[in-house]
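In structure tokens below, several structures.
Derivation of every value follows stated rules applied to the coordinates shown; laboratory data play no part. Being a predicted model, the structure only gives us computed values, none of them experimental. Cβ atoms are built from the backbone, for glycine too; each structure is taken alone.
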Structure 1
């Protein structure tokens, strides 16, 4: 498991750059401490688009819980919960990941700032269920405790809102800079089905009349977005493995294809999407 107390809250993963080993301080960590059960509670404020494709931003409260119990890792990511069903073996530097994900998609459900998009009406929250598979390796570039991981997740609407899917492959790299500080980077892509595109990015004749946006009746699915993120942790009590910590997340996404061409994005919003989070957490 990475030493960070939080991961990127919007989804998120980026490529690792080669670092000079000599520039990274030697970090002495007891192996038994690394393998102990742990749980982290974090809270803060997020700054994000008011809907997917918006160029208006809102502040929202953010909560993150992650940890390990009896060798099983779990974490929240926004309104999603994932559980790794493959138990980590003590002392192993290879991490095989496989497990379920469940969460809510609240896109265009509330707090829509743009009046034209607000005129299209609010959408119900979509309950999504799926899973993920991945593999990670600890001790790869800068120390015995940095980690690189590849992961693919699949989510499908089970509530009848968009009746479609989202597939997200990602690559993540994280390293402790010292006993107090951690830096993580990630890059990901997102693929969505036709139902997702039509639900969140279409404008029918009635919607065009209400909002003044042009008709965009049948957007197609495909590559939805590319995302890059950076996460940082700083231990206020001197140890990343326990105690009080500050964390921050900065993320950038760019919508693609019909997701960017839709008037909901191209006229009322923008394809460039920025996200930021600042908060504090405690690891037990």
Structure 2
């Protein structure tokens, strides 16, 4: 099926942006955050509609996109797999052609990266990856914004990813190349990120099977749950394999004295992170969660107003 020729921009991975664009988005997100707190009325997306397709459940992704569109003067439309013909086998390409004639942008939270790529190839409006099993670009943009707000530019810094080589880890790998920081990945053997992506990022990323060694001297420690939404049947096995990779006081003690801790949430205290760490003074998880709203507002503005 022939793709739709389009000049609109999409965000399917961080590699859809240049480094300068990422930094501009972060700066704009912080501006929009300040404007919101001052109570300024800024609505550049009046009469614009965002369709949000959820094949995976969500709290932060739905609320941040829906609130963001409302604050910018637009409207967000929630569509679950039960609410659309996609859930009954309609081809992704057909859904993209139809929806993009009716709305101004589409956000998709789904399983396969191929789904968002096929949708974007046949969409005449911007498509945003709200999460796939492979990548989670919106969350990492929020993480970078949070780091910049607390510590300045992340370029040249050392980041430690502790846990599964999952979609968050793989997006951090893209960010390391794009924004020029060192990424140490502390994961159990057999849970490394994709080999091809690791080869592409070899100049910025290193696999270490020791969490304390990975965290040594790090400016930022990041983790995630040990079993993602499509891996619930593996939880018991993963609990045993990942237990040595808990982010605890010993791991944080080896990091830089002013290191920050992040987690994209929801978190399981006592599993991937201790309560003392996530609720402690180095944790910025609540700022990180809030910044999903602000950076996605900047992204929507970029794609719908500035990117055309």
Structure 3
């Protein structure tokens, strides 16, 4: 009887080994499912519900809205630019009205940010335009800085008022063609409100792929903003239809796919003084530019 039991156990063990050898993907699939579950859990860690928010349809002047910013403590007014004309726009949320002031010639302006003293505007070729906050309704003294950045296309600019540093992120740069990363550049802001090179940073593609395997050779961000309380970076990509959250040092923490119906062409991101999240989107196939407000939970 004992010999029969041992015999049966041995046969069952052999059959199990054969079945596993014939279908080695079972374990891999199980591990992948566990990884996906862990990633989904991580992706729930931000205090915003991206599937629902307050939608603001914008006037025709902001059909091609490309960047948004707030003055400290003045949450009613959203300052914006669009990627065709050199105008500073002010969109008042309570009245839904827009006013504008010219600051430069027509051009491909991609992002806007505000220091304690100046507005800064990024052109797609990497040039930076600045003028004093005091002149926002009658802009006269515009300063342009050229050749600050390597050759490439740029869409993301953010000024960290606490450190008085500027961060510029490549959308597509020559320096990244042979390495699996997206590069960024850090600048200190001197007493004349001009950018001075201070350092570099990067977002690694392998970290992004851990959350989204569709991101293979490139990641093309369109805007970035720093969340003041957590020091996390929220990085938007219109091309990849994704919101990426990193730690203070740009290590990827999570990635959120964006619904194309809600975000047809998301190119602007920022926080107000209460840390509510705002994402702006060009019209795309729709007839209006859009800003969504997501209240902090």
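Of structures 1, 2, 3, which gives -5000 when helix-only ellipticity at 222 nm (-39500 (n - 2.57) for each DSSP H run of 4 or more, over all residues; to 500) is computed from the coordinates?
On the way: 1: -2500; 2: -11500; 3: -5000.
The structure behind it is 3.
Looking at structures 1, 2, 3, which one was distance in nm of label points 7 Å out along Cα→Cβ at positions 81 and 249 calculated from, given that it came out as 1.7?
Structure of origin is 1.
Each of the structures 1, 2, 3 was assessed by volume of the Cα convex hull per residue in Å³; the largest value belongs to 3.
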